[in-house]
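> See the structures that follow.
Values quoted throughout were computed directly from the atomic coordinates according to the rules given, and no laboratory measurement underlies them. Keep in mind that this is a model prediction, so the values were computed, not measured. Cβ atoms are built from the backbone, for glycine too; each structure is taken alone.
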Structure 1
Amino acid sequence: MSATELDDTDAAIVRELQADGRIPYETLAGRIGLSRAAARLRVQRLERNRAIRVVGVLHPAIRGIGVLAQVTIGVDSATAPVVSTVADLSPVTTVCVTTGRHPLVAEVRERDLATLTDTVDRIRAAPGVAEVDTRVYTRVVKDPYLACGEPPRVDPDTTDLELLRLLQSDGRMSFAALAGHVDLSPGAVRSRVIRLLRGDAIRVTAIVNPTAVGMTGHGGFTVQVAGDHDGTAAEIASWDQTRFLTRCLGRDDLTGTVTAESVVALHQVFERLRALPGVRVTDTWIHLDQVSPRESEEARGEPR
């Protein structure tokens, strides 16, 4: 699949959809200076070319997730069997094969610290695993796949949960189409969706597929910060290349992932990290492959 070239207008559309994935075409058109028809065609082209997906992202609490962690895994044998074993664990959402100090990086989502501990113990006991290093997320700063922030202020009922499921697949599904799935009027569905959005149960956003727009280099990093942790995190999160960033517990203060046009460009991002005041880069790695064992609402084969 060839990369999609995004011009300034496309980039403006993506920014608007990232802020509000359900923005009406009329409003979108007015903000970027196009006709409604032209704005609609551009959004459809971006979706057709898989440059973006407009989806609903659930707050983790809605799915019973109370703790998230990154687990880096050292091996004393071939990586493939270890990848298969770790990916089979239900709390594991992704496993990346990397060039870093630890050849495997996994993300784990669990109900609480006790269940996280059990999962990490199972990873540690897996054949071929030599060592495990765990970083528990304390505050996710940037993540296209995760609705961050305070706990949701709504308690979804069965109908709400069905609407949430539908919006996870298509964040711009019309109220009329949604109504057809839950046997309610479009007006009643509109009220429910607005309540779920305002209650932070879900946010609808455009997720950019970095590979589809020419960002072929994917990697990660861990850093220690001496000084202003929040200011440093905000600075790194503001970079276009930063895909994911979180504060964490453990020997490192921040861990994240980045995308760039090439491996050389990825190295330049790492060098930019090293140049930040008070920042000590403790590890960097390049993603060679990613396994998403459960093709969920967050992971559909796109690098994180």
Structure 2
Amino acid sequence: MKTEDIALFHRIVETGSLVEAADLLNLPKSTVSRRLQILEDDLNIKLFHRQSRSMTLTASGSHFYDKTLSILGDLEQTLVELTDTEAEIDGHLRILIFPVPELLDIANGIFDFMDHNPELTVELIVSTEPQDMIRNNIDLAFMVEDSFNENEMVAREMITEELHFVASPDYLAKAGTPVLPEDLAKHNSILFRYPNGRIFNEVPFGNDMKIAVKGNLCLNSIQLCLEASLTGRGIAFLPIELTRDHVERGELTMLFEDVEPYVGKCYLVYPSRRFISLASQRFIDHMMSALESCNAGKGCGREERLRGSIKSWI
């Protein structure tokens, strides 16, 4: 019995389909089916009730899945403890990235990790759309705060980002300039929808309070939020680094300048109920170091990148 086949069995359970598991693992369906059959033969039990369009666990299959979750986790932890921290690792990582302004810094950190581990393969998925990490076999994800369920994820803080309110001079000339926090409720705000479906309509004011806002435009792209604010659609709550050049050129006005900017956070997360592989653990350690300088006010090369190709991603 091979541990790789047990891990494959877990992917079939989590997707509920041989076809989906094969697609996610980039394997022929026949190979997945054959390896599952070998595992069942080795165990001498039937793991699934096979139906035309889906597969459901038998009682024995459910018991085997629950027990082997911890076994695979213990095995990976043992490998972590025994493997030289300088040794190359192999395997495959599927990584989801929310398109934050530091997207290229994250990508370059990943590329550097791959250079140190040439046998490792990586798939990157850049998306603001909600993804079931277990069902879609995603090992790790870079997500902003409030965009994931904290009860289902283990989260490591990676990047901090200062955010503030901005609006175009044209909008302020028509609607007036808010002076007090409660004035925001009277204005049209550009709303943002998180990957989990939640609309960001309670906006931090400083780091100690939240203000309810409303608006006639809701977007799931930071870049479109910036564009909407530049064209006078309303007040936006955006990263300072993203808006700095526009403020300096007079295209946007920063509001409530006497209020301390809100510090948002980007996390590297993984499902709490899935064992974490050696490759994932090493990757987390690498990215913690690689992104150490990418915090509010420390640059990280963002000024140049925000003027270039990064704009098409965020």
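> Given that log10 I(q)/I(0) by the Debye sum over Cα atoms at q = 0.10, 0.11, 0.18, 0.21 Å⁻¹, for residues 116-235 alone, derived from a single structure, equals -0.41, -0.49, -1.04, -1.28, which label among 1, 2 identifies that structure?
Derived from the structure labelled 2.
> Comparing distance in nm of label points 7 Å out along Cα→Cβ at positions 140 and 156 across 1, 2, which is largest?
Result for distance in nm of label points 7 Å out along Cα→Cβ at positions 140 and 156 over 1, 2: largest is 1.
> To test your reading of the models, identify which of 1, 2 gives 1.19 for Cα Rg over 2.2 N^0.38 Å when calculated.
2
> Taking FRET efficiency 1/(1 + (r/R0)^6) of positions 228 and 284 (r between Cβ atoms, R0 = 35 Å, to 0.05) for each of 1, 2, which is largest?
Structure 1 gives the largest value of FRET efficiency 1/(1 + (r/R0)^6) of positions 228 and 284 (r between Cβ atoms, R0 = 35 Å, to 0.05) among 1, 2.
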